[in-house]
Structure P
Amino acid sequence: MVEISKVRSTLLSLLAMNTPSGREGVEADFLEGELKAIGFTTWRDGAGQTVGGNTGNVLARLEGTAPGATALLFNAHMDTVAPTDALVVREEEGVLRSSGDTILGADDKAGVAAVLEGVRAAVAEGFPRPTIEVVFTIAEETGLRGAKALDYAGLTARQGYAFDGGRPTGGIVVAAPSQNSLRVKVHGVAAHAGGAPEKGVNAIRVAADAILRMPLGRIDGETTANIGVIEGGKATNIVPDLVTLRGEARSRSEEKLERQTQAMVDAFHQAAAAAGVSAEVEVARSYTRFVVERDDRVVQRAVEAGRRSGIAEPVIRLGGGGSDANIFNANGIRSVVLGLGYDNPHGVDEHVPLEDVAIASQVAVELIRLAGQER
C-alpha cells in the first residue's frame, strides 16, 4: 500500500528541483539513485545531445518474478514548462500550490512521484510482478522531443501508461490528436511611416488579414487551431516589411486536420496576394494521433486498477493534447494517459491534492499486481 507521507516527501523533493526543458539533469540524477535503490537497472540515452539538454532520458528495468506476465512501461516527464527557481510551495489542507509567482510544476512532477512511489510500494509488497520498465523523459514540454529522441532498442514492453494527465484522478485518455505546426513569414514592403506610407505594404496588417480569414479556436469536437506567436516590426516610423508567425492545428481526424491546415495555409496566401506581396508557409507534423480501443487490455487493466485504488468508476475519455503516449504508440508501445488530479497546469494557480497523487501511485501498484496475474 502506498503511503501518502512518502508521496508527499518525494513530491516536495522533486518540486524543489528547477528543471525547465533542457535542464533536467539534477532530477535525472535523483531518480537514477532512487530507482537503483529499489532494485532497477538504470541507464540514460543520448537524447540530451539531440535536443541540446544537460541529460538524456532516464530508462530503467526491473525483471519480473511472474513467468509469462505482460511487461509494463511506466512514463512521466521530468521537465516543467517554465523555470521554478523562485518557487515557494504552500501546503493548505493537503493541497500543494505555489505562492502565485511561479508555476508549481505538478505537471509532471506529480507523475514522476506517482510512478516512483508506485513501483517502490509494489516491490516492497513482494507479490508476483511482471517486468517493469520506467522511462522518465526530457523536453516533453517543448514538443515531446525527449520521447522522439528516445532509444527504443533497449525497451521490451509493448504496453504502457503515461502518468501525465490532470483531472479526474485515475482518468484514462484513450485517444489524442495529431498536430501540425505552422511557421509563417509574411513579406511586406518597407517605407517611411510618416514620409511615404503609401509606398509601403504593412506586413503586420497582411498577417492580421490572414488571421481574420481563417477558422481558429474550437473548430469541432475533435479539431482545434491557434496562432500563438507573432513577431515583427523594427520601429514605429517604419512600415514593417516582415512578420513571422507560429501556429498549430490539431485533430483526432487526419482528414479534418489536413482540411484545417490547408485553410490556414490558404488564408496566408490569399491575404498576401490581395496586398500584392507574398507569404511563406512551412507545415511540419509534430506528432501523430493515437487510439486505444476501450476493450483493449491496456484500458481495462487501468479501469480495474482504478477501482482497486478507491475510484468508483474511472473515467475513460478522449484527449485534446499531445503527450509522450503519442510517441510511444507510434513506436509500437500501446499506451494510454492516466490522470493525477492536478489543476491548471502551466499556470501560476496550478495545484494538486496530495491524496490524488497517492491514489495515482496506488493505481500504478494495482497495474503491476494485475499484470503479474495475467498469462
Structure Q
Amino acid sequence: MKKTIALLLVILLVLPIFAACANDAANDTGTEAAATGDDAAATEGNAEGDGAAYKIGIMTGTVSQGEEEYRAGQNMVEKYGADVVTHVTYPDKFAQETETTISQVASLASDPAMKAIVITQAVPGTAAAIDKVRETRDDILFILGSPHEDPDAVAKRADICMDVDQLARGYSIMELAKEMGADTFVHYSFPRHMQMQMLAARRDNLKEKAEEIGLAFYEVDAPDPTGDAGIPGAQQFILEDVPRQVANYGKNTAFFSTNCGMQEPLIKQSLEEGAIYPEQCCPSPYHAYPGALGIEIPEDKAGDVAYISEQIKAKVAEKGGTGRFGTWLIPANPTIIEAATEYASQYAQGNVARNDYDKMIEIFQSIAAESGAEANFDIYENFENFLIFTISSQIF
C-alpha cells in the first residue's frame, strides 16, 4: 500500500513537467513555423516588389576573349539599370565547356521577370541552351549576335540572328588589302573555325578574290585559343610567326586572323614589321587597336569613336604605317548588343512585335548614323530572321 501511494505521488509530481515540456515543444514548433512563414512571406514580397517589371539577359565573352563585347554588356547594365539588365559571361574555353554556357543561359531564363536574352557571340552550346529554355519558357525572346553554329541551326531556334556579312567581306577585305598595296595575303585560322559554315565560305571568297585581282593567298594554321595552350599560346604564336611570314613574302603582306584573341599581337607585329592589316575579324576601332598601340582612353572619351580613331591614326603614323591599317567606322558586335538590347526593351514593354525585322534594322542603323557610319543590311540565304550587314570602313 505504501509503495502504491509513493508511486502515485511520483506520477503526480512528474506529470506537470511533461506537460510543460510538451507545451514548450509546441510553442517552439509554432514559433519556428511562424518564423518560416514570415520569411517566406518576406521573400515572396521581395520577389514581387523588388526590381523592374521586366528583365533582359545579356551573355558575352570575358575580357580576355572579347573585351569590347564585355564592355558593351556592362554599358547596357549602366544604361538600363542593374534591375533591368543582367550580364553574364560564357567561359574562355567555351568549345570544351558548352555545359557551362547552357547553364548560364538557363540561369537567366529561370527568373520569371526575364523577357529577352541577348547572346553575342553566340558560341557553341547556344542552340542547345535555347532548346533547354524553350522546354519551360517559350515566351523568352532570343537575339543572337555573331553565331558560331551553323545558320540553319540557330535561325530555327532564335527569334533574330545578326552577323556581319561574312560572304561579302570575303571580297571586300581582299579588295581593301589590294588598295593598301598588298601583293600577298596570309590567313590565320584553325580547324574549329574552318568547320564554321560562314567563316569557311568567307575564306573561300577571299581565295577567289585574291586569284581574281592577282594576290598570292596563304593559309596558316594557328593554335586554337580554346585548346591546351589557351589564349596566351595562340598570341605567342602570332608574335613569332608574323616576322617569319614577312621575311618570306615581304612587307606588302596583308594579315588576317579569324580569332578575336589573336588581333592584338597581329596588329602589333604587322606595324612593327611594316606589313598590312586591312581589318579585324570583328571590325571595330576598339577591337585590339588600343591594346596593341598602347592607347589609354580617358573616362570622358569612353564611347567616343572619333577620338579613338584619331588616336589610332596618330599611333600608326608614328610607326610609318599610314594607309596600311584599317577597320570599320563603328564596332560590329557591340553595336549588335546595343541595338538588340534596345529592341528587347521595346519588346518587353509591348512596343514592338517579336519578329519585327525592319524595326531591328531601323534601330541598328540609327545607332550607326550617330557616329556617321552607314550600315547596309541583307538576309542570309532564305532565313528571313538572319540579318547580315556591313558598315563603312576607314583607313588610318
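Looking at structures P, Q, which one was relative contact order in percent (Cα under 8 Å, 6 or more apart) calculated from, given that it came out as 25?
Values: P: 25; Q: 14.
Computing relative contact order in percent (Cα under 8 Å, 6 or more apart) on every structure in P, Q gives 25 only for P.
Work out which structure the value -0.30, -0.40, -1.27 belongs to, where log10 I(q)/I(0) by the Debye sum over Cα atoms at q = 0.13, 0.15, 0.27 Å⁻¹, for residues 89-152 alone was derived from one of P, Q.
Details: P: -0.57, -0.71, -1.13; Q: -0.30, -0.40, -1.27.
Working through the options, I get structure Q.
Out of P, Q, which one gives 1.27 for Cα Rg over 2.2 N^0.38 Å, for residues 193-256 alone as computed from the coordinates?
Numbers: P: 1.48; Q: 1.27.
Derived from Q, not from the others.
If semi-axes √(5λ) of the Cα gyration tensor in Å is computed to be 43, 22, 18, which of P, Q is the source?
Numbers: P: 43, 22, 18; Q: 57, 24, 20.
The read-out comes from structure P.
So helix-only ellipticity at 222 nm (-39500 (n - 2.57) for each DSSP H run of 4 or more, over all residues; to 500), computed for just one structure, reads -17000; which one of P, Q is that?
That value comes from structure Q.
Quick check on the output: 0.75 is FRET efficiency 1/(1 + (r/R0)^6) of positions 249 and 313 (r between Cβ atoms, R0 = 41 Å, to 0.05), derived from one of P, Q. Which one produced it? Present the calculation step by step, with values, prior to reporting the outcome.
On the way: P: 0.75; Q: 0.95.
It traces back to P.
Read the figures in this text as sums done on the coordinates, not as results from a lab. Bear in mind that the values here come from a model prediction, so they are computed numbers and not experimental data. Cβ atoms are built from the backbone, for glycine too; each structure is taken alone.
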